Structure 1
Amino acid sequence: MVGPVGFATRRLALGVADYILTMGLLRWTWRGLADDAFAGELPEFRPSDRETVRDMMAGRYLLSSKLVETGGASPFSLEIEHAEWEWNLHGFSWLRHFRDVRDPGERRFARTLVLDWIGRDGNFERDSWAPALCAQRVLNWLRHLPLLLDGANAEQSRTIQRSLGTQLQSLKVRGRLASEPSDALFAAIALVGGELCDQGEKTDVEGRLRQLNALLANQLDSDGLHLSRSPKLQLQLLVELASICRALGGQKGEAVGELAAQVERMHESLDALTLSSGEPVYFNGCGQLPHDVLIAVQANGSGRRRKSGLLGGYGIIRNGEAVVIADSGLVPPPEFAGEAHSSALAFEFSHGTELILGSCGPAPADLPESRALFRQGIAHSAPTIDGQDANPLRQSGPLAGRLLSSATPPLLRLDAADHLLTLKTAGYAKRFGVELERRLTLLSEGTTLVGQDRMIATGTPSGNLDLRFHLAPGVMVRRNRGEGIVRLVLPNGAVWSFLWEGAELHEEDSVRQSSYVGFHKTHQLVLEADVVAGAEIAWIFTLEQH
């Protein structure tokens with residue numbers, strides 16, 4: 001890991017090297033090495049949906065909540081302004097839905113789509129051959145190679161095999177030049193998959209495993225959480241790693257054991273960041289994840305981490321049926337901060353199967369101009385001063401769009417016996433003369449959440465403090481004029497009371513963004529107060545007992 005200047009310099013150098021190696025003049029040098037033959041040996045553990053097959057054959061492609069009707073045209077011939085739809089289409093994760101089909105026409109349709117992609121994008125194209133996307137496509141083809149080759153003529157089989165080899169060879173070359181660490185990691189996973197499915201002697205499986213283990217060791221913290229701190233990326237990596245671990249089966253060896261141990265820690269970390277409602281927290285680029293895939297991935301772990309703790313800059317309190325997960329605002333190293341959110345002191349709160357408080361999630365894929373907005377503190381259940389973030393996004397220069405730390409590391413402390421979590425950020429000290437401290441306590445078997453937000457002077461305090469509480473979809477707000485209490489009616493009928501002191505309250509509109517079902521219109525409660533040395537705002541959510 002390097003500092004901001006070193007990262008920017010290294011990123012530029014790697015970008016130039018990758019551009020040169022992917023020029024048409026030099027590309028033949030790595031395309032010509034792709035002569036291996038492969039057999040499908042990677043297990044597919046994700047569930048399939050027969051209805052998706054029928055829809056696709058009828059020209060309806062529902063990917064990442066975006067429905068595109070092709071009218072009989074190839075989906076690869078369309079230009080769709082929806083990055084996640086395009087990524088899903090070119091990644092071929094939808095091939096799993098054809099896994100159990102027996103009808104020759106349906107199997108031929110899947111092979112036709114693969115051959116169509118090869119015909120249109122089989123020659124290098126920078127977007128559709130991005131290392132992480134290329135790696136996921138290769139792994140999905142390897143999972144379903146028998147499906148693709150069954151019934152294919154000799155020329156079609158050679159075309160598919162040749163394309164697989166070319167893509168793997170590109171990953172061998174470009175993985176080393178990836179400026180985004182996760183790109184290099186996805187490439188390394190795909191290369192292990194390629195070795196496992198190679199019909200040759202598989203002499204390099206051990207070497208590829210050692211390279212993969214080294215990358216994992218450099219990109220995971222001591223708890224097994226990816227340094228991007230993103231539950232979404234954690235799940236994406238586990239999808240691919242789970243297939244590799246299953247393919248290795250009962251194989252022995254130091255490299256196999258090391259991989260299994262690292263993957264198990266990754267499972268534990270993802271599970272720790274999952275609320276009682278069954279969904280991971282919406283922090284650092286994570287929104288709603290496909291629930292069926294999440295369950296399938298979690299089933300590959302050996303157990304669940306269901307206790308309070310500290311993990312990768314997050315604090316977790318579990319008491320009774322309630323879970324609180326808070327973000328200290330720890331900023332990843334610059335090379336891991338491309339999707340990081342400025343969510344210092346933000347938290348999400350669930351009770352039983354119901355989410356009560358959350359965050360807005362990432363920006364919709366078809367609104368790329370709003371990406372920065374959804375990464376700000378105002379999109380989280382967090383405090384902000386004058387609408388500014390504790391750690392603002394860099395606006396210009398080679399590090400534009402990255403979150404960079406501008407203060408001392410945040411404080412994160414847990415008193416597990418008292419179910420008390422303390423977080424403090426110095427991100428506002430230079431600009432507004434205060435540090436912010438938030439104390440969260442779960443009481444009475446999780447039926448009461450008490451919060452205290454304190455302003456600690458470090459200079460001359462100034463500005464206006466907002467505390468935002470983004471309510472979950474379906475939560476209704478009930479408040480009688482003049483009363484100092486708000487009642488929240490959850491979709492399951494439970495009623496929670498919200499009380500506060502030391503600030504003025506008002507209600508605003510909000511949203512919760514899902515990659516799979518789009519926007520949910522929601523509400524948020526906002527507490528406002530002047531920034532004053534030593535001032536404290538207290539608030540409480542409590543379940544009304546009937």
Structure 2
Amino acid sequence: MVINYRYITVLVLSSSLILSACSDKNTSVEENQPAEQEVVKDKYEQLVDKKNAELKLEALELTSYAEEVNATFLTPEYKEFSTNGQVEIAGTVEKHADLKGEYVWIKVRSDEDGPTGNVMEYYAPIQDGEFKENISFFNGEGEYRVTVQLPDTNRENYYYDTASFTVHNVNPESTYDVSLTPFGHDAGLQFDVESSFLKENELFSFEGKASNLLDGDTIMLQLKKDSDIWKHMVTVENGQFSTDIPLFYGKGLHQLEVLVPDGEREDYYQLASTLYIDNASERVMQPLEYYSAYKERGVTLESPQYGGDEAEGTYSVKGRIDPEAEFGPQTTHIYVTTKKGDDEALDVIPVENYEFNGSFYLRFGPGEYEVTLSVPEIKEENSDFFRYYGFAKFDVTASAEDRRDLLPSRGVQSDAPEIIKLAEELTARMDSDREKAKTIYEYVAKNVSYDVQKYRNNEFEWDDSALKTLDSMTGVCQDYAYLAIALMRASGVEARYVEGRAGSPWPGNHAWVEANLDGEWIEMDPTWGSGYIDRDDKFVTAYNEDYFDPNPDDFKKTHTRTGVRY
């Protein structure tokens with residue numbers, strides 16, 4: 001009958017728009033509409049009256065504890081009665097100053113289980129000795145048992161029964177109130193939702209206010225379904241918060257617990273409210289894995305929000321760094337590590353104005369990649385290696401082909417206009433890869449001078465690259481390799497960065513190049529082809545071709561290959 005009445009009302013409203021030019025017909029519609037709404041209202045009110053007439057309406061009885069603190073109830077008046085969807089609980093506590101708590105605890109228990117169970121709890125603030133709370137009935141029509149408790153006068157977090165009553169709800173509509181615990185009330189929480197039971201599809205956009213929390217405070221979210229659980233932190237800014245929550249665990253009910261900081265214990269959170277989200281999508285997603293550096297270094301990752309995503313050849317990440325966090329101002333970049341089987345690549349994304357937004361290649365062909373995002377170690381001393389700390393990890397599945405030795409990579413900006421232009425100038429009218437590679441080897445070895453000071457003082461920087469080398473025309477072995485590889489890749493020649501050790505009698509860390517020349521991988525070392533360091537520790541320019549495609553056996557006498565770096 002409810003559906004029919006609503007349907008008739010819609011038809012009448014539509015008619016009023018169509019016939020608005022006819023004043024007499026329009027008037028009749030306006031007269032009919034309230035009457036029909038009143039019929040719907042009266043249906044349940046009449047049923048309430050009927051059921052209450054059948055019940056023996058006995059006065060509400062209070063416990064001895066209610067008498068002890070001089071508590072009285074204005075509503076409800078009876079210990080068993082019928083109602084239409086909602087009940088007001090209101091009263092006074094004369095001795096409220098003696099209570100070790102500021103809230104009335106109301107427990108509502110249904111005689112049957114619903115989607116969210118059979119219990120709902122409310123905490124009504126006691127203000128100047130008065131309290132009032134409107135409660136709805138979450139399982140629709142049926143019998144409910146309501147218990148009202150007041151705080152103890154001696155111990156905190158202890159409550160005593162003051163009254164209990166039974167309610168027979170005649171309205172079939174299930175209404176889920178948004179309720180807060182004392183911690184939620186104290187935080188000043190308000191959610192931009194009208195119900196604690198929501199229906200969504202894959203993603204829940206959650207926002208609200210936390211008027212009593214400070215900027216920079218965090219709210220903890222715990223998303224649960226069966227035995228699965230995902231935790232996430234959202235930061236309060238200007239008394240507000242906002243985040244998108246992926247419904248990771250597929251179709252069905254997800255429970256979202258909202259927790260706020262415990263004002264008395266650091267890094268401890270208390271339950272503030274619980275929402276229930278019914279996900280319509282069958283899709284199962286992977287939660288991101290966060291590490292301690294995420295909070296310690298003030299990272300907020302805006303994208304991605306879940307793992308298991310699919311991509312072609314590139315993937316993007318976006319987020320920000322809290323300038324007030326430890327090393328916030330010094331965090332000028334983040335690292336991205338991508339692993340596929342035994343293959344691994346490291347990329348760098350700059351942080352500008354405390355924000356990062358960049359993409360990286362899934363360079364090893366189709367399949368699943370493990371991606372780890374990291375912040376760099378901040379240190380004062382120079383070093384020839386970099387340490388970094390992971391703050392988040394997730395998986396991505398790629399579909400693009402394997403172009404690992406042609407794509408740009410960390411330090412190898414083969415897609416930069418300056419690199420492309422120079423490569424075109426150097427290799428113009430050359431057909432074979434061997435000609436191109438030989439010309440590039442010669443250019444780098446002849447034009448880049450070895451930076452002895454950088455090598456001796458470990459003056460390595462995270463943004464060392466082909467472009468920096470092209471600008472300064474000086475560097476160490478890694479810089480020679482960066483520029484040579486970038487120019488070859490820009491020319492369509494597959495090339496890769498080789499790590500190893502070289503020198504005699506005491507080998508040191510070294511880098512050189514491997515290139516695929518017409519189907520055959522050969523080695524070249526433009527650093528050793530450029531000259532040498534004399535006894536006065538000065539670089540002497542002395543170009544030679546000995547280290548372009550050298551005899552492999554002779555090369556192995558001075559160079560020990562340990563692997564390829566991307």
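When mean count of other Cβ atoms within 10 Å over residues 260-267 is calculated for each of the structures 1, 2, the largest result comes from 1. Among candidates 1, 2, the computation of semi-axes √(5λ) of the Cα gyration tensor in Å, for residues 116-331 alone that gave 33, 18, 17 used structure 1.
Here distance in nm of label points 7 Å out along Cα→Cβ at positions 220 and 452 was derived from just one of the structures 1, 2, and that gives 5.9; the source is 2.
Of the structures labelled 1, 2, one was used to calculate helix-only ellipticity at 222 nm (-39500 (n - 2.57) for each DSSP H run of 4 or more, over all residues; to 500), giving -6500. Name it. Computing helix-only ellipticity at 222 nm (-39500 (n - 2.57) for each DSSP H run of 4 or more, over all residues; to 500) on every structure in 1, 2 gives -6500 only for 2.
Given a value of 5.0 for distance in nm of label points 7 Å out along Cα→Cβ at positions 196 and 500, calculated from one of 1, 2, which structure does it belong to? Source structure for this number: 1. Work out the source of 78, 50, 46 here, i.e. which of 1, 2 gives that when Cα extents along the principal axes in Å is computed. This figure was derived from 1. Between structures 1, 2, the greatest calculated value of distance in nm of label points 7 Å out along Cα→Cβ at positions 252 and 284 is seen in 1.
Here distance in nm of label points 7 Å out along Cα→Cβ at positions 92 and 340 was calculated and came to 7.5; which of the structures 1, 2 was it taken from? The correct label is 2. From which structure (1, 2) was distance in nm of label points 7 Å out along Cα→Cβ at positions 60 and 508 calculated, if the value obtained is 3.8? Computed on structure 1.
Please state which of the structures 1, 2 yields 11 when relative contact order in percent (Cα under 8 Å, 6 or more apart) is computed from it. This figure was derived from 1.
Readers should treat all values here as calculations from the given coordinates under stated rules, not as data from a laboratory. Keep in mind that this is a model prediction, so the values were computed, not measured. Cβ atoms are built from the backbone, for glycine too; each structure is taken alone.
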